[in-house]
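Student: The following blocks contain the structures, represented as structure tokens.
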Structure P
Amino acid sequence: MVRGVIIVAGGAGARFGGELPKAFTSLAGEPLVAHCARIFAALDVNRIVVAVPHGWEAEARKILSQYSNVIIVEGGETRKESVRRAFAELSEEIELVAVHDAARPLLRAEDAGRAFSVAVEFGASALAVPVADTLKLVDGGFIERTIPRDGLWAVQTPQVFRRELLSRALELDIDATDDCALVEALGEKVRIVEGRRDNIKITFPEDLALAEAILSSRKRTAR
């Protein structure tokens, strides 16, 4: 099946701070968004559409100029709107669409490939890992109760969908923090693909130091 990718890089990264949008922050000498583009380029996908903040289109084109199949679009006010704008740039021939957060630069290409393969069979897939921590419901600073973690998974990206499924989901008049939630709202099921715990999301400044350590460990292991 013909595959396309949407990289969501349109957020300002308010929790992260700094002068640059988070996706343009450097990790090991390269912006986060460049790490993500290289991962999917290795999978030989048909098209990669990157949604970036207003005013950062030219910078993104410069950073990703080596990739002939990359399109840059201005993101929206919400994640859903950014995905919708990027989706509009995918040609009709693309049958599977992966949506990935630029804030997850440590994704492994083989894991993205597994997510694509599972989506071929089930229509929708998402990388995720089982929740390992004990979870508490807190109200007013006090623990109300413990949430059983059996069956709980922490979802990651990419999340991969058949084109028509994502198209219908993006038309819903609701917002969500990920694309699986939109597909769930259609009454459709998303198949979990077990990912890796080092596919971390860069949310806070200290996450960059952890990401640097993970990359260094991978390089040592690869020798």
Structure Q
Amino acid sequence: MRVLLVEDDESIAESLIAGLERERFVVTWVTTGGGALAEAHEGFDLVLLDLGLPDLDGLDVCRALRQASDVPIIVLTARDTETDRVVGLELGADDYLGKPFGFRELLARIRAVLRRRGPSEHREHPDRLECGPIAVDVRTHEARVEGTAVDLTPKEFDLLRYLIEDPGAIRTRQGILEEVWDRNWFGPTKTLDVHIASLRRKLGDPTLIETVRGVGFRARPSEPLP
């Protein structure tokens, strides 16, 4: 997942980059509005945009980015008046987060925005997700493997859906617990291992869900990763 970070404060940028890279995002950092517009054609999955830039007003950058593409934009700024929020959203921002903010909150906002938009390859059919032989119908809450229905519990279904929303992407253990169970999960992580084991058994092929040692899990992509 490629993120364009537009932030002129080096200390904030370095902290955000470190956190995002821990979550397996690939970050490109620019410090000016002009730099953001120059990078806009690179096909990013998300833009994190500060409004207080040294060369251009961030709202003008937001407008220009939205005119150029439908990339999700989250505005990050110390301008936290209602007017600023309204203008930013009307210009095309998907979300607005006032400074200071916690990284966990930002991560939750990112996930929510990406979920609403849906993975790019599924935007035309957001209710149907596919990953190799696995097909999930979000609307009917049905899962199939090579066309055969799989009987999953509600939590197993949510877990499978989260894993295949971005095939091949590593989902951290904590990220899975926050997204599938609860954002403030404080229970034992053993429950995740139990559900992964049950899900693998029901899918009939344990290799469809790969363990990334020390990090988490990922759905095996249709094509081998480079």
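Student: With volume of the Cα convex hull per residue in Å³, for residues 69-140 alone computed per structure, which member of P, Q shows the largest figure?
Tutor: For this comparison of volume of the Cα convex hull per residue in Å³, for residues 69-140 alone, the top structure is P.
Student: Right, another one. Figure out for me which of the structures P, Q the number 2.9 belongs to, where distance in nm of label points 7 Å out along Cα→Cβ at positions 61 and 101 was derived from the coordinates.
Tutor: Matching structure: P.
Student: Please state which of the structures P, Q yields 22 when relative contact order in percent (Cα under 8 Å, 6 or more apart) is computed from it.
Tutor: Checking each candidate, the match is P.
Student: Sticking with this one: One of P, Q was used to compute distance in nm of label points 7 Å out along Cα→Cβ at positions 149 and 173, and the answer was 3.5. Which one was it?
Tutor: So the calculation was done on Q.
Student: Hey, another quick one. Comparing P, Q, where is mean count of other Cβ atoms within 10 Å over residues 93-100 highest?
Tutor: That would be structure P.
Throughout, read-outs are computed from the coordinates displayed, never taken from laboratory work. Predicted model only: the values in this text are computed from it and were never measured. Cβ atoms are built from the backbone, for glycine too; each structure is taken alone.
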